[in-house]
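Colleague: For reference, the structures are reproduced in the following blocks.
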Structure P
Amino acid sequence: MFFLLSMAVAGDLRHMLSQRDGVSCRELGEATPELRDGLLALTGPEELPSSVPMGATSCLIERFPADPLVMSTLQGWMGQKERAGQALVVVSMLGQVEASWRVPLALGALSQEDPAWRERMRVRLVKVPGLEGIEPLLSEPVVAAQK
């Protein structure tokens, strides 16, 4: 029953997030577990149009910045190539995330194997407050390994 409710909520959310002009995250309704679960259901990289998972990711951060389920889910995405766009959204909104989650999310963003990706993340993370303890990782440009 809970799964069906979440899928019904996700269907409504999909429609709202796929509209050309979109809706603000506040317009999606109250920050309830049902909204959270519906947004999480729409974050798969296979979701189309791509505005849906990207918007769902933004709304998860905006509406649930301290929710352990949301934050651990985001952390799990950070090194995945198929989640690159969503990782960029997370890094760009990192200042809105509860402080205790910022460093784990930042380290996840730097975990990608591709040196160009890590450098892209490093440049963005340098500007984020609250990343105490990982400054050495952010101070030096990432250099590709020589073959």
Structure Q
Amino acid sequence: MIKINFTVEADVDGSVHEFDMGDMVINIDGAEVSSKGQVPSQSMMIFIAITDLLDGLRSFLIRKKNGFEFIGSDSSFRLRFTRVKKGRIRLTHANINYDGIDETELKNEVLKAAEDFFGQFDGNVQGRGAATGDLSSAIRDFKSII
């Protein structure tokens, strides 16, 4: 079972800007892969990072490529996705392999996490521009492979 959560570090006044830093937490069968709380910081420009993750995963999954490496925007946080057999994906982080992730479950969970993250702001992102527009487009495009 896989569960993904994206968070943003809001400003002191609670406002969120499209280039704010944030984190990704992935739970895989009880194990946690996270950018949060790392030293040095592995937080990333979260709106851009989610867009990159959606676009990269979509390309990886529809083109049947062997692998996709995600690197968080303005971060050293890395994830590697590799096909291990039909319908199964390996996630590698910090040289630790998490095998046997169901491709359909991964697609559904990534989309759900992105929609939950984006939906919580209901269009109230300060400086709404290219990064939020790109994320909205990436979510729409990712839905096409579900």
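Colleague: Quick one: relative contact order in percent (Cα under 8 Å, 6 or more apart) came out at 17 when computed from one of P, Q, so which one is it?
Modeller: Working: P: 17; Q: 25.
Considering all the candidates, the number was obtained from P.
Colleague: I have -17000 for helix-only ellipticity at 222 nm (-39500 (n - 2.57) for each DSSP H run of 4 or more, over all residues; to 500), calculated from one of the structures P, Q. Which structure is it? Walk me through the numbers before you get to the answer.
Modeller: Numbers: P: -17000; Q: -11000.
Answer by label: P.
Colleague: Same structure, new question: Ranked by Kirkwood radius over Cα pairs in Å, which of P, Q sits at the highest value?
Modeller: Result for Kirkwood radius over Cα pairs in Å over P, Q: largest is P.
Colleague: Moving on. Comparing distance in nm of label points 7 Å out along Cα→Cβ at positions 16 and 72 across structures P, Q, which is largest? Walk me through the intermediate numbers first.
Modeller: Details: P: 2.6; Q: 1.6.
Once distance in nm of label points 7 Å out along Cα→Cβ at positions 16 and 72 is worked out for each structure, P has the highest.
Colleague: Which structure, out of P, Q, was log10 I(q)/I(0) by the Debye sum over Cα atoms at q = 0.28, 0.34 Å⁻¹, for residues 24-63 alone calculated from, if the result is -0.93, -1.21? Each step should come with its number before you reach the end.
Modeller: Details: P: -0.93, -1.21; Q: -0.95, -1.00.
Working through the options, I get structure P.
Colleague: Let me ask another. Comparing mean count of other Cβ atoms within 10 Å over residues 56-63 across P, Q, which is largest? Intermediate results must be reported in sequence, preceding the final value.
Modeller: On the way: P: 23.0; Q: 16.1.
Biggest value here belongs to P.
Colleague: Could you tell me which structure in P, Q was used to calculate FRET efficiency 1/(1 + (r/R0)^6) of positions 40 and 112 (r between Cβ atoms, R0 = 35 Å, to 0.05) as 0.95? Could you put the intermediate results ahead of the total?
Modeller: Values: P: 0.95; Q: 0.70.
The value was obtained from structure P.
Any read-out appearing in this document is the output of simple, stated calculations on the displayed coordinates, not a laboratory observation. Because the structure is predicted, anything quoted here is derived from the model rather than measured. Cβ atoms are built from the backbone, for glycine too; each structure is taken alone.
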